[in-house]
Structure 1
Amino acid sequence: MFKLITLEDTIRIPPETFGKPLEAVGLEQVKAKYEGVVDEELGYVIAVTKVNVSQIGKIIPGDGATYHKVAFSLLAFYPKIQEIVEGEVVEIADFGAFVRIGPIDALLHVSQLIDDFISYDEKQGVLLGKETKKKLMSGDQVRVRITAVSLGRAGSSGKIGVTARQPFLGKLEWIDHDVQKLKEASEKKPLEKAEAAKK
């Protein structure tokens, strides 16, 4: 889930940037500190959106820089367990597929794809169901449920596990096909009841 987070911090304004607009320098400093960070509380920090730097700063003896309080907003992606998301398959391997959700690739293990024996065709880069003949390849759009989230420690990109083995999850084409079958079945029932009533 994407969210906007408002935070406060203290930033260092280096002496070589004195004379430049304080808001612009503050934005650069906050971006350098936060953008691209993976944090257990914040999630995946994508961008700094608003920065408000205090005009009053402090000087610390021995350091020529000034330190200013700053209030800012971050756009972050925080995956939640049981959340349903859509993404694009970006890589296929013999053990599963990697699905791009937000700023990260989640693992869709072969055991979590469909209720069928799945084989991997390395030449075509395809996961293929033996009985259903369902194919999954790079570029396919899928709907999945997040089943595992590990954001890890600083410096780690974290890991996300997803499943498509539930109703109305999987490749979007498969979902459309299942929905169409349900519509057809629900349209037949009233007709069957009407015919049974005539007899």
Structure 2
Amino acid sequence: MNVLIVYYSMYGHIHRMAEAVKEGAGSVSGANVQICRVPETLPEEVLEKMGALETQQSLAHVPICKVGDLAAADAIIFGTPTRFGNMCGQMRQFLDATGGLWAKGALVGKVGSVFTSSATQHGGQESTILSFHFTLLHQGMVIVGLPYTFTGQMRIDEITGGSPYGASTIAGGDGKRMPSENELAAARFQGKHVAEIAAKLSR
């Protein structure tokens, strides 16, 4: 049973969440978990001005995802930062190239799930995940979120991401806040939950 984690991370927050998702999915017996990132669309000089070039260089060891990789997976867990309440442009461009898969029905019946990050507590985490679901539904995927059995999403003793739509993290306006342990726990829970459902569907 193959689980593919596909993400874009500009400053490392989504990358850290993706690692936690992989830990969770990998804890399920029989799960073969792979992680990859979508191609960068910004030139190096722009990334440097944005203070993101160093992070991008540090992620060079993570394989670049190809559209065809999606067809070989039983479950695909997507990670994207929020851009004005929606997915980032790099992820949108990658998904817009999946028309051939759509025409063949290659993703129909596969499990799809999404996690995200935003700069602020109410910076569009939920709308990003929900609007991402539109693409997964058009592809015929079975959408899985983060159920309330992960009780960490109901915490009010600290600022935290996480909703029934999926795990998320709050990066802060300057990007210095990395995912908290509760947010990483949500990501691990989501990865495990998705892999368990994919295992049931593949029987």
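FYI, it's all coordinate maths here, none of it is from the lab. In this text the structure is predicted, and so the values were computed from the model without any measurement. Cβ atoms are built from the backbone, for glycine too; each structure is taken alone.
What to note about this one:
- Identity of the structure behind 15.2 (criterion: mean count of other Cβ atoms within 10 Å over residues 26-33, calculated), options 1, 2: 2
- Highest-scoring label, criterion being volume of the Cα convex hull per residue in Å³, for residues 74-169 alone, among 1, 2: 1
- Highest-scoring label, criterion being mean count of other Cβ atoms within 10 Å over residues 162-169, among 1, 2: 2
- With helix-only ellipticity at 222 nm (-39500 (n - 2.57) for each DSSP H run of 4 or more, over all residues; to 500) derived as -7000, matching label from 1, 2: 1
- When Cα extents along the principal axes in Å is computed across structures 1, 2, the figure 95, 46, 24 traces back to 1.
- Looking across 1, 2, the calculation of mean count of other Cβ atoms within 10 Å over residues 18-25 that yields 23.8 traces back to 2.
- When relative contact order in percent (Cα under 8 Å, 6 or more apart) is computed for each of 1, 2, the largest belongs to: 2
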